[in-house]
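Some structures are shown below for you to check.
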Structure 1
Amino acid sequence: MSVELAPRQAPVGTRLWPLVLYAVAMGWLEGVVVVYIRAVLGLAHGAATPSPAEVVAHFHERPWLMPTEQAREIATLVMIGAVAWLAARTWRARFGAFLMVFGVWDIVYYVALYAMLRWPPSLTTMDVLFLVPPSPLWNQPVWVPVAISCVMIAVGVRLIGRTPAPGSR
């Protein structure tokens, strides 16, 4: 007589570390890209930055740059989605992984910008959050995406934690 035991589920923390590591690296890389973009736009290296409207105006001075930046933003979302898909086996856990990676990525992005440029000087500094789709709603103080990212991380971890690990039954 053979008894099959259900495989043990890996602890949530163990399953999250590869996603967190990916999100941290990706957030830092996004910060580096912004440093390069600022250089292309002729913006000073440092905390001083034009208003969101002025940033968009700088983009329009180089017509090739706006669609390039929009494609980069879409590629970022696709990369986060692909990693989330690979990290979990259910829709709930995949959505949780997407939320968690997005939240960590976004917070690390701001940490990277502060480390490299001393920007933003405060959480009340206005920022252009996304260029896809174009909308004035994407101009918000930095605390807004940071707060949303914290909620995304918490919800994502909860969704992942309520889902069996890949390979378990």
Structure 2
Amino acid sequence: MVLVKKRGLSPVIASVLLIALALIIATIIFLWAKNFVKEKTLKFEEPIENSCVNVKFNAEVDLIDGGDGIDVKANNLGNVPVYGVEVRRSTGGSMENLGAEYFENGGMPPGTGKIVSLDVEGKGVRLGDELIIIPILLGETEKYKKPHTCDEEFGVIAEVSS
């Protein structure tokens, strides 16, 4: 009868393999979880949501092109630059997004007014409709600048005129 010596892995190699396996699993979990955590967008060195409170502006909406478009005339009355506006309409208890547009030349600085045009063809915008004009701010992440649409509560209501 022949005796066969059974040999296993040395303790050093086994330890290295366990550590490598643990690092690979930790990396996979980190990359997976990273998708759930958003990078914070900042404005004035604080979360951009806090800047929405300080936005003060008024707006008028004019129907143009026989109802195919609207002009939004906005005046920035506050101290926060507004990058653009999003226009919504309340229809039967829900909000319909009519579109968003950005102001030319980097936005609307405090104390100025600007006009943007939106194409609303086929969306049934008529004289007398009440639209909500919501400010869009430009914030910064670590890598790039990113627009942020404020909540509806920070918007202003404007009636469509001619």
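Each value in this text was obtained by applying a stated rule to the coordinates, not by laboratory testing. These numbers come from a predicted model, not from an experiment. Cβ atoms are built from the backbone, for glycine too; each structure is taken alone.
In this comparison of 1, 2, the computed figure 9.6 for mean count of other Cβ atoms within 10 Å over residues 25-32 is attributed to 2. Could you tell me which structure in 1, 2 was used to calculate relative contact order in percent (Cα under 8 Å, 6 or more apart) as 33? The read-out comes from structure 1. When Kirkwood radius over Cα pairs in Å is computed for each of 1, 2, the one that comes out at 19.4 is 2. Ranked by distance in nm of label points 7 Å out along Cα→Cβ at positions 33 and 73, structures 1, 2 are topped by 2, which has the highest value. When helix-only ellipticity at 222 nm (-39500 (n - 2.57) for each DSSP H run of 4 or more, over all residues; to 500) is computed across structures 1, 2, the figure -22500 traces back to 1.
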